[in-house]
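Take a look at these structures.
Bear in mind that the values in this text are calculations on the coordinates, not laboratory data. What you see is a predicted model, and the numbers here were worked out from it, not measured in a lab. Cβ atoms are built from the backbone, for glycine too; each structure is taken alone.
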Structure 1
Amino acid sequence: MTGVPPEQGPRRPEEKPLGMEGLLGLGLDGRPDDVHITRGENFYLYGGSKPTHEHMRETVLRFNDKVDARGKKLNEVNARELNEIAHELRKEMADRQRRSP
C-alpha cells in the first residue's frame, strides 16, 4: 500500500511538488563596483547592471504572483506548474517587447 488514497492514485513524477525553498537570480553584466542585492520572502537576487537587476526583480515578483494565483506556496509547485509559469512569463515578456517602441 502506498499511503495514497485510491481516488487520487499514485502521483506522476511531474505532479510531485518540487519542494523549492527559494529562487536565486545572478546578474553577470554589472561592473565590479556595482552592487545590487534584493532579497524577498522566497528569492535572492544578486548583481547585474541596474537594468538587469530591475528585470530580474520584476520577473521574480511576477513569478510569485502567478504562484499565488494558483493558491500555492513556492515549495508546493510541481515541475509541470513550474514549466507553465515560466512559459507564461516568457510569452508575456515577448508580447511586451513587441509592443514597446
Structure 2
Amino acid sequence: MTRSELIAELALLHPHLPARDVELIVETIFDEIAAALTRGDRVELRGFGAFAAKKRDARVGRNPRTGKAVDVDEKSVPSFKVGKELRERVNQSTAHNGKLERFH
C-alpha cells in the first residue's frame, strides 16, 4: 500500500472527514515520526510496533563494481520492530485467507 492508497482508504472509511484533512493527518503523523527519529527518540505504537534510529558503526566496505575497499562512515538508520498484536494478526491472516481484519 502506498501513501496515497492509505489516504484514499482512510478517506473512504471516514466519509465525514474531507480527503484534504485525511491527507494532512497522515502527513502530520509521518512527519512527527520522522522528526522523533531525527532527534534520536523511539516511537512506540502499542500493538503495532516501534520505530527507532539505530547507529551503524563506520566500516570498510567494497565497491561492487571494482572490488576496491571503500571507507563507509558511521550513520544512523531507521528500524522497525513489529508489535505482538500486529505479528499475531498477520500470522493468523496468512494461515486463513490472506486478509487482515481492521484494528479496533
Structure 3
Amino acid sequence: MQTMTLVEVTAIIAAIGGFVIAWLALKRDIKNINNTEAREMGMLLTEIGYIKSSIDSLRNKMEHSDERHTKLSERLALVEQATKAAHDRMDEYETRYKARTVSDGR
C-alpha cells in the first residue's frame, strides 16, 4: 500500500470542505427562498382578503340598490294609478261640463 502524500491529503480535505461549504450555502439559500415565498404568499393572501371584502361590500351595496329600485318601482306604479284616476275624473268633469253647456244652450 502506498502512503498518501501531503498534497493528496490536502486535496481530499479541500474537496470535503468544499462539499460542506456548498451544502451549507444551499441550505441557507433554500431557507431564504422559503422566507421569500412565505412573505410573497402572505402578501397575496392579504390582497385576496382585501379583494374579497371589496366584493362583499359591492354585493351589499347592490342588494340595497335592488331594494331601493323595487320600492321606487312600487311608488311609481302607485303614482301612475293615481294619475290615471285623476285623468279619468278630469275627463268625467269635462264630459259633464260639455253636457251641461249643450243643455243650457251655450
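For the structures shown (1, 2, 3), Kirkwood radius over Cα pairs in Å, for residues 16-55 alone is largest in 3.
With FRET efficiency 1/(1 + (r/R0)^6) of positions 48 and 80 (r between Cβ atoms, R0 = 30 Å, to 0.05) computed over the structures 1, 2, 3, the top value is the one for 2, the highest of the group.
Quick check for you: by Kirkwood radius over Cα pairs in Å, which of 1, 2, 3 is greatest?
Numbers: 1: 15.6; 2: 17.1; 3: 23.6.
With respect to Kirkwood radius over Cα pairs in Å, the highest-scoring structure among 1, 2, 3 is 3.
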